Structure I
Amino acid sequence: MHVLITGANGFIGRALSRRLCRQARLGGAPLTRLSLLDLTLDDPPVAPFVHPVAGDLADAPWLRHTLAELPVDLIFHLASIPGGLAEQQYELARRVNLDATLVLLEAGKKQVEAGGRAPVFVFASTIAVFGAMTGPVDDDTPLRPLLTYGAHKLVGEILVADFSRHGWIDGRSLRIPGVLARPPARTGQLSAFLSDMVRELAAGRAFTCPMSPAATTWASSLPCVLENLLHAATLPAASLVAGRSFTLPTLHFSMTQLVDAIASVHGTGVRDRVSYAPQERIESLFGRFPQLATAAADAAGFHRDDDLPTLVRQAVVQD
């Protein structure tokens with residue numbers, strides 16, 4: 001099995017690469033090649049079947065050439081220009097979020113037309129496709145993204161479904177919530193403060209939260225998201241007849257509840273180290289999340305963290 005990961009040097013991509021390298025197989029099939037694509041690749045896992053490929057996904061000719069080398073059985077498309085950075089750099093965001101996605105999908109089409117098998121295509125979408133959420137969210141909630149990033153991901157979901165309809169790929173799109181706890185880095189993600197909050201308070205340092213104590217959001221731990229990505233890769237196509245997009249199950253909680261969970265894991269002194277300075281833009285984007293029902297994902301076997309303390313404990317695990 002030839003597995004390809006884009007965004008392999010990112011937070012989720014690095015963890016997924018390490019997990020697959022350790023397993024050396026997926027869905028009962030041994031990995032014969034694990035291609036890791038990103039702009040740079042820092043300390044990639046080492047195994048005979050691991051092939052790091054450094055390059056710019058925004059460079060369409062380079063990406064087409066790279067994809068033409070070998071047939072691919074499974075693509076994890078994780079690469080993106082997220083949130084705030086996509087707002088600031090439209091051209092770059094378009095080339096990575098839209099153009100590169102189309103190149104990857106068309107590689108599947110070319111592979112099928114050459115007599116090969118349609119690759120499984122796991123697309124990392126986002127809960128940003130929902131935009132402003134004024135009431136409970138479920139599988140029938142309209143998608144009205146408020147950010148360029150969310151709009152690009154919604155286009156990607158539509159393309160994944162359409163290419164799957166043609167039989168050129170076997171696609172499945174996962175709307176991923178906030179993932180905790182990302183390492184400190186300038187990624188352009190406006191929701192990074194949630195990771196900072198868990199990490200700083202757990203380490204005994206003070207933290208000023210940019211949302212009010214009652215603000216509510218959704219989030220999952222990195223290990224939980226990895227399990228869901230791997231589950232998506234092995235879902236039989238017959239179980240996807242109702243749709244190709246899934247909103248992943250996740251936890252819904254307030255900032256006060258998050259602080260209480262961190263205190264339950266890392267000591268009661270955590271509460272004394274947190275203060276609140278709400279920022280309207282941040283809270284409007286990430287602090288008014290309603291209750292979430294994910295019937296389709298639940299039925300397909302996707303899962304959430306068991307509870308908030310479990311999420312906090314797993315948030316510092318670098319899989």
Structure II
Amino acid sequence: MLSLVERLPLLERLRPYVQIARVDHWFKNAFMLLGVVLALFWRPELFHLGSLGTLLSALGATCIVASSNYVINEVLDAPTDRRHPKKCHRPVARGEVVIWIALLEWGGLGLLGIVWAFSINAPFGAAAFFLWVMGCIYNVPPLRTKEVPFLDVVSEAINNPIRLFLGWFALVPDRLPPLSLALAYWMVGAFFMATKRFAEYRAIGDPERAAEYRRSFRHYDERRLLASMIFYLAAAATFAGVFIVRYKAELILSTPVVAGFFAYYMALGMKPDSPMQNPEKLYRERGFFAYTILTAALFVGLMFVEIPALYEVFNVQPSTFEPLWHIGK
């Protein structure tokens with residue numbers, strides 16, 4: 001007798017394995033953009049079409065490594081996903097996936113992505129390998145940091161600075177990016193993740209049921225999660241301030257817009273059944289999506305502009321990097 005899965009057409013049998021690779025989450029690798037912008041700020045001579053091919057290859061390798069992490073996440077989260085009102089519909093939780101095949105998919109994608117990454121250059125390959133290792137630390141027992149309160153947030157958020165390094169090393173493999181900005185990016189990621197936890201906890205609405213779904217929720221409540229969000233945001237602002245004063249005072253002009261972005265993000269996180277539970281679907285929030293594009297465009301623009309008057313007003317030394325555009329003398 002053939003099982004129900006074996007009776008399905010080939011494409012239908014493959015569909016769950018594509019789903020657990022979460023191709024729709026590849027947009028998160030847009031966080032590499034900060035590293036790319038930083039590399040181009042450091043070395044403006046990299047502005048040429050030849051860099052585009054390298055960046056596309058780097059993006060492809062990163063997406064494959066990320067999918068490997070998503071696969072193991074789906075496999076190991078299946079028992080608790082079955083207790084979640086929405087995640088119970090994931091393919092592994094529904095029994096649509098053969099576990100040993102999924103584990104082969106996890107290992108195969110990881111190996112492919114890492115080998116691909118090392119073919120770009122060694123520092124990029126090392127960063128891609130670290131991204132994969134952090135996926136293991138976050139998901140795989142006995143470490144499985146996703147079950148430890150607060151450590152679950154910071155260990156997942158570290159993917160932000162790793163992606164910054166990936167974007168940077170794709171173009172500048174012979175030196176490290178500024179640590180201050182990497183730390184700020186880490187804390188921004190922690191703020192995003194804590195907001196997601198806050199939204200999930202409120203949506204479930206029952207502390208006992210929340211603890212069954214995610215073990216770290218045994219120690220969380222709304223007050224602790226909200227306090228952690230404020231901590232991560234304050235830490236991000238502090239590290240970002242160090243970077244701005246040291247390297248790019250023009251970014252001071254973006255402060256009101258960036259602050260508005262985080263306020264907007266937090267406001268969405270406070271909504272009942274908040275969209276922050278599924279950040280990959282935030283593009284549906286058209287107002288927020290437009291504001292995000294505006295914030296990113298302003299940041300990128302200011303990275304390549306020089307406004308000498310600002311350095312006089314704030315009494316800081318201008319950076320030694322040549323900007324693309326000068327405004328005033």
Structure III
Amino acid sequence: MRQAPLHTPFTAASTADDVLKGVDLSGREAIVTGGHSRLGREVTRALAAAGAAVTVAARDPERAAAAVDGSPGIRIEQLDLTDPASVDAFAARWIDSGRPLHMLVNNAAVLFGPELRLDARGHELALSTSHLGHFQLTRALLPALRAAGGARVLTVTSGAARIGAIHWDDLNFAGGYHPVTAYAQSKRANVLFTVELDRRYAEEGIRAFAAHPGVIIGPGPHDPARVESYRAQGLVDDNGVTIIDPQAGKKTVEQGAATIVFGAASPLLDGIGGVYLKDNDVAVLDDEQRPITQDSIPADANSAMLDPEDARRLWDVSEQLLA
């Protein structure tokens with residue numbers, strides 16, 4: 001692991017098209033979970049525009065098809081990450097096709113809500129969708145990733161991984177639920193999964209990255225129920241207009257997708273892995289305690305979110321939860 005910036009030519013304001021300019025992905029196969037909505041849709045579009053054959057994995061294929069509107073180079077497949085049978089069926093279809101898999105973008109997630117939600121197995125929904133489903137999917141697709149002769153697994157995380165913690169004795173919050181705590185746990189899990197995945201499979205040509213895209217709420221108009229919260233966080237102005245300030249982590253969809261496609265496809269990352277990305281580069285390692293303010297949303301890496309012992313422990317626990 002080399003958690004230190006490469007000093008790439010890109011900035012926080014670079015877009016997905018900027019990052020992929022001159023990168024030819026012809027002949028490459030990609031899967032993007034949730035690749036039809038917001039960030040995922042832009043990731044799908046950018047990868048396909050660079051020549052990749054992109055499969056959008058979505059719980060609702062009809063909705064996904066309408067969102068990508070029959071764009072060339074894009075397929076739609078059904079996948080419910082909270083349903084183990086659906087994950088296994090998706091992976092089996094891919095393996096049976098004989099296609100290699102060059103890029104797996106674990107992008108799908110759920111918005112946290114005020115009340116505890118569980119999947120059919122009793123797992124908290126954010127952890128189930130963002131981590132456990134992607135954990136199962138990635139492992140099931142290992143034969144196709146190996147067959148690529150050089151593959152990447154990019155898992156979308158968040159700066160919330162800095163403050164997240166794995167609640168080893170109560171992963172599903174039976175003792176009391178707080179939405180931000182649950183969300184941060186799932187995002188910490190994304191990074192720890194990346195660390196251990198890369199450790200296990202780098203020698204087989206499979207490299208793993210976790211990417212923080214920034215804070216992206218979209219151009220609006222926004223849900224009236226959320227505007228006051230957005231204003232308190234410095235994400236919208238007094239008129240409810242989205243504030244775009246890439247250096248402060250407040251980005252457009254095109255800017256947010258950039259770090260994701262950077263991790264999935266940029267040749268600048270060849271030869272490294274198991275790292276956390278931010279602003280189209282390997283993030284700085286910063287172990288200082290930094291408060292969240294309207295003008296500052298700390299999102300650099302810290303040692304805790306990259307801890308190799310926690311990463312191994314989470315892998316083992318995840319296997320047990322899926323057994």
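A few comments on the model shown:
- Test item: distance in nm of label points 7 Å out along Cα→Cβ at positions 54 and 278 calculated as 2.6, pick one of I, II, III: III
- Each of structures I, II, III was scored by distance in nm of label points 7 Å out along Cα→Cβ at positions 38 and 238; the highest score is held by I.
- Source structure (of I, II, III) for mean count of other Cβ atoms within 10 Å over residues 46-53, computed value 10.1: II
- Distance in nm of label points 7 Å out along Cα→Cβ at positions 78 and 286 - structure with the largest value, from I, II, III: III
- Source structure (of I, II, III) for distance in nm of label points 7 Å out along Cα→Cβ at positions 102 and 158, computed value 2.5: II
Throughout, read-outs are computed from the coordinates displayed, never taken from laboratory work. Everything numeric in this text was worked out from a predicted model, so none of it was measured. Cβ atoms are built from the backbone, for glycine too; each structure is taken alone.
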